[in-house]
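Visitor: The following blocks contain the structures, represented as C-alpha cells.
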Structure P
Amino acid sequence: MKTLSPRMSLALALSLWFSASLTAEEYRALKSSDGKTLEATITGFDAARGVSLKTKSGQIFKDVPIDRFSIDDQNYFKSWAEKRETEKGDAMLTAENNIKIVVKTTGDKDINKKGDPDNMEVSHEPGITFDLTAEENSYKKVSGTLVFIGQSTVERDEYHILYREDFTVDLPSGETVKWDGTPFTNVYDSIKGNQSAFGAAYDGYLLVLRNKEGVISVSKSSSAKFLEYAEAILKADLRQGHSKDFTSSAPKSQL
C-alpha cells in the first residue's frame, strides 16, 4: 500500500501492520493527553511501538505512542487490535488481497489412437495453486468456480463449456495451497473437409472466488473477454453451444 508522508509534528510515513478496508464509520475523534482532537482511523497497532493513524484528509501518522492519547482512546486502540487479530484469522476476501494464483489447465494432448484417427484427445488436469506466503490474513472456506471454455471446431463464433467445477478451500496466511479438480478428456475433430468435424478445442479458463457473504471478490481468466462475460459463463448450459458473449445459446453445431 502506497501513501504520502507529509511533514507534521508526529512521526510520519506508514508501515502497515496489516491492511484493512476502511469505512467512514471507523473514523473516531481522538483526544490527545493535552486536550487536542484529531479525527482519524487506525491503520495499525503494536503495544510496544504505538498506534498508526490516517486522517480523513489522508495524512498518515506512524507508531504514535499511545500515552499521547486519552485513557478512553488507549482502551479503544487495544480493543481494535484484539478485534483485528481475530479478523486476520478469518478475513474477508477482497480483490486487493496479496494472493498469487496460478491455474493449471492441460496435461497430455495426442491424436486419438482409437476409432477415428483424426480425433484429438486432450487430457485436462484442472488445478489451482494459491500462494499466500506474502499474505498476513487467512481466509476460511473460500468458495470458487473454475470453468474451461472451448471454441467450436465447426462454427468459429460458437463456444462450449468444456468443464465447470465448484469447490471450497481454506487459505491460511503464509502458506501455499493446491487444489486439484476432476481430470477429464476433451475429444474433438477440427477437420471439416471430411465432414466429420465436431466438438470444441480448449480456448481458455475463468476462475472466480467468493467471499464469506457469497459475493464474487476475485476473478481471474486467461482472456479479458471471459472476464467481461463472467456472469453469463457461470450460468451457461454445458449441453448447449453459446454465442461469443454467452448471451444466447442453441444446440451444438456438428457437420
Structure Q
Amino acid sequence: MNRILAYFESIGHAVILAVRSFASLPSAPRILKRTAEHGYYGGYTSLPIVSILSFFIGAVLALQAGISMRDFGAKQFIGTLVGESMARELGPVMVAIILAGRVGSSVTAELASMKVYSEVDALVTMNIPPERLLVLPRLLSVLLLMPVLTIMGVVIGWLGGMVVCQTHSFIGVPPEAYWASLKQFMTTTKMLDGLIKAEIFGFVVMLIACNTGLRTRGGPREIGLAVTKSVVSSLVAILILDYFITQMLA
C-alpha cells in the first residue's frame, strides 16, 4: 500500500514540476543557451548510437521478413513491413530507450548530486526557481531533438533494410522494388504517428529524470539508486504509453 501511495505521489510531483516549469516559459529567451547546450548533448552526441542501432534494427527486420516471406512469395512486401515498423513503432521506441539510458540517467545523476549537496537549495535561497533553470531547458531541448533523432533513425533503418534486401541472394529484392513497396503504403499520417509517440516518450522520459533527481534525499549512495529508479521507471513508462498511444492512433 505504501508503495502504491509513493508511486502516485511521484506522479503528482512530476505533474506539478511540469506545470511549474512551463509557467516559466515567458523567460525562455533567457535560457536559450542552456537549451541549446542540452540539445547538443542529448541530440548530437546520441546520433552515432541511434544511427548504428537503427541501421541494424532495419537490417534484422528485413532479414527476418525475408526468411519468413520467401516461402510465401511475398518478398515484395518487405519494404512495406520495414517502412511501417520503423516509422510507427521501432523508431520512436528505440530512440526513447536510448534517451532514457544515455541522457535520462545522466540528467538524474546531475540533478540528484545538486540536490544531495544542497546546490538546489542554494538556488532557492537566491530566488532562482530550479524549475526554470534546471528543468525547463531540458524539457524544451528534448521536445526539439526527439523528432529530428526519430526521423534520422527511421530513414537509416530503411536504408539498413534496403542493404539486406539487395545483398542477400535468397531475398533478392532490388532497391527500386524495395522503395516502391515502402512508398506504396507509407503515408504522412503514419509518419506523424511515430513523431507524436517520440515527442510524448521524450517528454515523459526527461520529466521522470528531472523529477527523480530533484526528489533525491540522503547521500552518494542514493544518487546511484535514483539513476536506477529513473531508467527503470522510464522504460516501464515507454512501454505502457506505447500501448495506449498505439490504441488511440489506430
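Visitor: One of P, Q was used to compute percent of Cα pairs over 28 Å apart, and the result was 40. Which label is that?
Guide: Numbers: P: 51; Q: 40.
The read-out comes from structure Q.
Visitor: P, Q: which one has helix-only ellipticity at 222 nm (-39500 (n - 2.57) for each DSSP H run of 4 or more, over all residues; to 500), as calculated, at -25500?
Guide: Working: P: -3500; Q: -25500.
The value was obtained from structure Q.
Visitor: Given 4.6 as the derived value for distance in nm of label points 7 Å out along Cα→Cβ at positions 69 and 229, which of the supplied structures P, Q does it correspond to? Before the final figure, lay out the partial values.
Guide: Working: P: 5.1; Q: 4.6.
Source structure for this number: Q.
Visitor: Looking at relative contact order in percent (Cα under 8 Å, 6 or more apart), point out which structure of P, Q has the largest value. Don't skip to the answer; put the middle values down first.
Guide: Details: P: 14; Q: 34.
By relative contact order in percent (Cα under 8 Å, 6 or more apart), the leading structure of P, Q is Q.
Visitor: Quick one: distance in nm of label points 7 Å out along Cα→Cβ at positions 77 and 141 came out at 3.6 when computed from one of P, Q, so which one is it? Can you show the working numbers first?
Guide: Values: P: 3.6; Q: 4.4.
So the calculation was done on P.
Visitor: Comparing distance in nm of label points 7 Å out along Cα→Cβ at positions 53 and 205 across P, Q, which structure shows the greatest value? Don't jump to the answer; show the numbers that get you there.
Guide: On the way: P: 4.7; Q: 0.7.
Largest one: structure P.
Visitor: Who wins on Kirkwood radius over Cα pairs in Å, for residues 29-156 alone among P, Q, i.e. which is largest? Before the final figure, lay out the partial values.
Guide: Details: P: 19.8; Q: 16.8.
Evaluating Kirkwood radius over Cα pairs in Å, for residues 29-156 alone on every structure, the highest lands on P.
Just so you know, all these numbers are worked out from the coordinates, no wet-lab data involved. Model, not experiment: these values are computed from the prediction. Cβ atoms are built from the backbone, for glycine too; each structure is taken alone.
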